[in-house]
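Visitor: Each structure below is given as structure tokens.
Values quoted throughout were computed directly from the atomic coordinates according to the rules given, and no laboratory measurement underlies them. Fair warning: this is a prediction, and the values are worked out from it, not measured in the lab. Cβ atoms are built from the backbone, for glycine too; each structure is taken alone.
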Structure 1
Amino acid sequence: MSPLTELLTRHPLPDPEGGKDDRGTLVLIGGPPECPGGVLLAAQGALRTGSGRVQLVVHPAVATAVAVAVPEALVLPWDQAGALPDATARSVSRAQAVVIGCGHSADLTGAVGQVAQLLGSTPLVLDAGALEGSALDAAERFGEAPHLVLAPNVNEARSLLADEGTGDDAADQVGVAVRLAERTGGPVAVRGASTVVVDGDGRWRLDGAPPGLGTPGSGDVLMGVLGGLLARGLPAAGALGWAVALHARAGAELAAQTPIGFLARDIAVRLPAALAGLRSEVA
């Protein structure tokens, strides 16, 4: 098993040049009325790591509040229990990367299917409520592999593979990651006390993430970073590696000051410094 820094060296970050039009468009789909915070945190993660255009798709009931909370982003309405509105569908179809599921706990199979059929080979990240077996089936039905990018925690990954006999031992994290990558046809990260990234025959591990990263909303920040890097054109395996490493570095820098009790939004604030430091180390 290789250290994660090897994957970062293999896939260097794009140069931070040009304006927002040169850094791609990321669409983040989330924000149900009861939990709009997930998509807000994802937006912060993306913007703090240099994303270009960030567009948020949320339930109409919270669209105005979300637009005020994130003035840097375009906000579009969609009640994901129904059909995708035409204007929102156009934005989704033009994106360079899409993340769906932030802040959701309900099964989003129908919504995932509607989004996936618009994307072709555009990277699609499934998170939270979109990480259901039926939602994964819907995404695979419409997509051109390998377009799916997944970074579930260990329990979510096992749930996706429930019919494939993955077992209950946490030590099988690598095996779970390998099986999930084989199913989706693309790279995956499986997160836990350690995080494993698998891409084909490649295996990389990051150990020692601070416990404080378990704070609520931390995963939403990670999904925003991942989506933003994909929108900037980084290959999926590289985007997974950099997102995991940047998230962990920001958490470690916070933990040095506040071992426990920092907020997910604090992780986002630390991302620019984490990016500069890590980029310098692996250059």
Structure 2
Amino acid sequence: MTTTPDRFFHTLISCEDLQALNPAPLLLDVSFDLSDIQAGETAYQQAHLPGAHYLHLERDLSGNKTDAAGLFKGRHPLPAREAFAQRMKALGLIPQRQVVAYDGQGGMYAARLWWMLCWIGHAEVAVLDGGTQAWLAQGGAMSSERPTTTPGDYELKPSLVTQVSADELQARLGQLRLIDARAPERFRGEVEPLDKQAGHIPGASNRLFKNNLQADGRFKSSELLHAEFAPLLAPFGSAAVVHQCGSGVTACHNLLAMEHAGLKGSALYPGSWSEWSSDPTRPIAKA
């Protein structure tokens, strides 16, 4: 049976639904390790879901760390939309082709790719629920063969998601709900292994992205995610929420969880704590 428009997946897709997709989706492996930036690509070369292409967080999903004036934009700033759209086109992206992103790290990198595809105007994208581990647990095949690539004809479209800059965020502090996806000890300012200063943006609430997952690595149900996020948002609606983390990656996991829960329209602060904490003029809170 051929996939019809009402059968596109926009947040999560199960292993069973992935196997049933026809025509085949554009399958993208974005496994990564912040402590060993070649580990994900090495693992992909050894074994990956059949037909999957590999995208590297720093080469493909990030841009220059400084702007034209030499100002630091964060550890994983977004690339140019045009450049990313061309990268996707080169891998075979065409309008209304289902894209499925996965990793072996609980979806933390796949969620970044999900957001970025929405950012270039492509709505038909979902994250494989449970990633590589779920695929293997149900007996899914793996391959070491690189797929052939036929370029697509995708053209950049208006963004389906929103983002805010550091200046915009600072001007609106107190007027929105800011959710920080980092580990609680980093949020409280007890430790800071990666960025310039310890602490968090004043007024932020903490929601560790891993709390979106069940013990088996799959996302919690949409109903449970809604019940967990709703009190965190109050008194704001989901459209008045901004997500951040250390460098704009795991924040997308919380964005994905909220979208899956029906809490739509939240924004991303791409520079996140890495950019914010690098500027000594910006306010910082602890505890």
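Visitor: Taking helix-only ellipticity at 222 nm (-39500 (n - 2.57) for each DSSP H run of 4 or more, over all residues; to 500) from the coordinates of each of 1, 2, which one would give -7500?
Guide: Answer by label: 2.
Visitor: Given structures 1, 2, which gives the highest value for distance in nm of label points 7 Å out along Cα→Cβ at positions 183 and 207?
Guide: The structure with the largest value is 1.
Visitor: If you work out mean count of other Cβ atoms within 10 Å over residues 63-70 for 1, 2, which one comes out largest?
Guide: By mean count of other Cβ atoms within 10 Å over residues 63-70, the leading structure of 1, 2 is 1.
Visitor: Could you tell me which structure in 1, 2 was used to calculate Rg and Dmax of the Cα atoms in Å as 17.2, 48?
Guide: Working through the options, I get structure 1.
Visitor: Please state which of the structures 1, 2 yields 3.5 when distance in nm of label points 7 Å out along Cα→Cβ at positions 151 and 271 is computed from it.
Guide: For distance in nm of label points 7 Å out along Cα→Cβ at positions 151 and 271, the value 3.5 is produced by structure 2.
Visitor: Okay, moving on. Assign the value 3.8, calculated as distance in nm of label points 7 Å out along Cα→Cβ at positions 15 and 263, to the correct structure from 1, 2.
Guide: Value 3.8 for distance in nm of label points 7 Å out along Cα→Cβ at positions 15 and 263 corresponds to 1 out of 1, 2.
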